[in-house]
Structure P
Amino acid sequence: MSYLTRLKLKLIGEINAIPQFLQGNYFTELAGLRGIAIILVLLYHLGINHFLRRYNCWILGRLGVDIFFVLSGFLITTILLKEKVRTQHISLRKFYIRRALRIMPVAYLYLIVIFINNYIFHLNIDYKSFISGFLNLKNLPISGINDTFTEHFWSLSVEEQFYLFFPLLLVISINKTTLIASLSVLGILIFSLLGYHQIGLLCQFRPLTLVCKFFMFLFWEGPFTLFIGSLFAILSFKNVINFVQFKHKSFLSLILFILAIAFHSNTFYFYTQYLSEFIFDCLIGCIIILSIGSRSLFSKLLNAKWLIWIGTISYSIYIWQQLINLIPLYWVDHHLFGFSHDALFVLVDLGRLIAILALASFSYYFIERRFLKLKAHFE
């Protein structure tokens, strides 16, 4: 039997078992990877590029967020497929309740805190911004919703919209979902590359230009990356992707992670807009599968207790860091207090970091964890 025939049979075959490496309910390696993702987000928001630009390199804001998206697509799809295998069906009601209990309490509390501060301190945040945040529409191009205090809610909106529709596809048909996700990833990539590089025909055929821009806007910022994470999960369950023989290669995951970071950097010699981000997402998908249950060097790093802890509270960090990061850098530029500019910059960032971790810890242990315990009743 040829390779293509075996591949076809795997793709159209039913999912009847859970892969051995996904048997567990909690993967510490992925908590560690989530920790790396939020650290990258923090480094960007705390201004690490202030120092890196001297060496003609910098961290892009989307780096950590894209890791979160791939992780999210992979984990959510894995959870749903496990339920399908074990119970022969997927309960959308329980899924939506679990997602609401996971996402909304901390996010809504943050919006309420900002709303109160907006009233007290006259921050001039348009009320449409709060409405779009509560309704998970922050990623849409609606005038008046792009304030700095809630702009990070765009990623939550993307995820919630994805969670609303993607499980429906899995309930209808896993094989059709596989086909739709595959065609979506390829189609979005092709249209984005055509649109960005203004390939010949686009300059002469305006409707095609508009189609490309439509796909680039609607799907690239989030859904594209979530689809890739979901595809890696589905193809793992179908045994199309099987990295068992590579799991104990000590340096493989680490090398792939370094390559992924390099490809995502627009200072990389071979960087190509959209194509490089696609390669980055696929490499992160490979790293996820290689890391779970592995004894490789990178997996040992991901299993570091401090990194797992950072990953555990990463959602609260992501929500609350925006508030702390808005402490104006005006003080660094105009009140040096005898310090050099760089020294005071570092001190301010250390203060911000401590405040973010303290606030996120309070949020996680006293708010988020309570709802996570309630969420467990719907699993």
Structure Q
Amino acid sequence: MSETEFAPWLNPGEKPLIRFRNVTKNFGDFTALDDLTLDIYEREFFALLGPSGCGKTTLMRMLAGFETPTRGTIELAGKNIVPVPPNRRAVNMMFQSYALFPHLSVWENIAFGLKRDRMPKADMDARVEKMLKLTRLEKFAQRKPHQISGGQRQRVALARSLAKAPKLLLLDEPLGALDAKLRQDTQFELMDIQEKTGTTFVIVTHDQEEAMTVASRIAVMDHGRIVQADTPANIYEQPNSVYVADFIGDVNIIEGTVSPTGDGKFSLHWKEGQPPLTATSDRPFSAGDACHLAIRPEKVAISAQEPEEAVNVVKGKVLDIAYLGNLSTYHVELPTGTIIKAQTANTRRLSNRQITWEDTVWLSWTVTAGVLLAE
């Protein structure tokens, strides 16, 4: 889903489907959500990402109606849903365990909620067939859950959740039980199904790669607050804090103090005896401000000879090499003791690696490669 096509959050006239307004949730002395305000728009695939205990599951359980806020309001399609019981909300939740009925066939599992709502038989048959087709399970309709694979069970749970055409589908770590390869395939299936149905999906995950793959926007959470809510590209390239930069992907963080040099450029004074590094920022920093420069390893070039025209160059010794098939990550120790990671793509098959352990190397990066962060 390209951001130019779909970005309702950039349109001031667009009304959010979900609004959290100053929501706080206390469990005794523990604050699970802390004065949280958030908008989620229709047709979004929104990811809640963060470590255990950051509040993401509490936030989701509030949307489902299993928890009520201590303070604040939650709106769905303009209505305050706090007093509305879970079974009367246009919301469905898919649990990590899938919770399928073992004695019912795939068809009966998908039809279960519709039957309970006393949907006319002809409508129910049509709806279940539509769901089977959507999740590519037509051939398995008469099988029991134990007769199909984990990935197929996951799709049955999804079909059942979508059968009642909820405005909002909540997915709690939905791919946690799948192996890596199947997980990846299923991520793309989820995106495809979400796009076809137009249902708003909110997913809870602690897997950054999963959030980056499926989501239109990600909310990175910590201690009951949203630290940054933005598109995957902005969270990766323009993190607003060291916490976000460090939480998503691999990153080098260099601490120091800055002095402005004009034109949005800054010198970062970082280690005694080392020349200052140059970076750009559109944020205002004053001379002497403490600062962190965050640089992704793939933006750091590594070479056996000193590069001639690079702006930021440091010299060090190769401490470690992680070979990941398509990539190699070099851990380089500088004379100051700082370790910086540089990453290169392995484009040629078994190319003779020029750089090896203990080699002296030069690392370099452009003025715009890093992000200057205040905290």
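Values in this text are rule-based calculations from the coordinates and carry no lab data. Please read these numbers as outputs of a predicted model, since none were measured by experiment. Cβ atoms are built from the backbone, for glycine too; each structure is taken alone.
General observations
- Among P, Q, which structure scores highest (criterion: relative contact order in percent (Cα under 8 Å, 6 or more apart)): P
- Structure from which -7000 was derived, helix-only ellipticity at 222 nm (-39500 (n - 2.57) for each DSSP H run of 4 or more, over all residues; to 500), options P, Q: Q
- Which of P, Q yields 0.70 [FRET efficiency 1/(1 + (r/R0)^6) of positions 121 and 225 (r between Cβ atoms, R0 = 41 Å, to 0.05), calculated]: P
- Structure with the greatest value (metric distance in nm of label points 7 Å out along Cα→Cβ at positions 169 and 281, set P, Q): Q
- Each of the structures P, Q was assessed by distance in nm of label points 7 Å out along Cα→Cβ at positions 241 and 265; the largest value belongs to Q.
- Value 17.4, calculated as mean count of other Cβ atoms within 10 Å over residues 57-64, assigned to which of P, Q: P
- Percent of Cα pairs over 41 Å apart derived as 14 - corresponding label from P, Q: P
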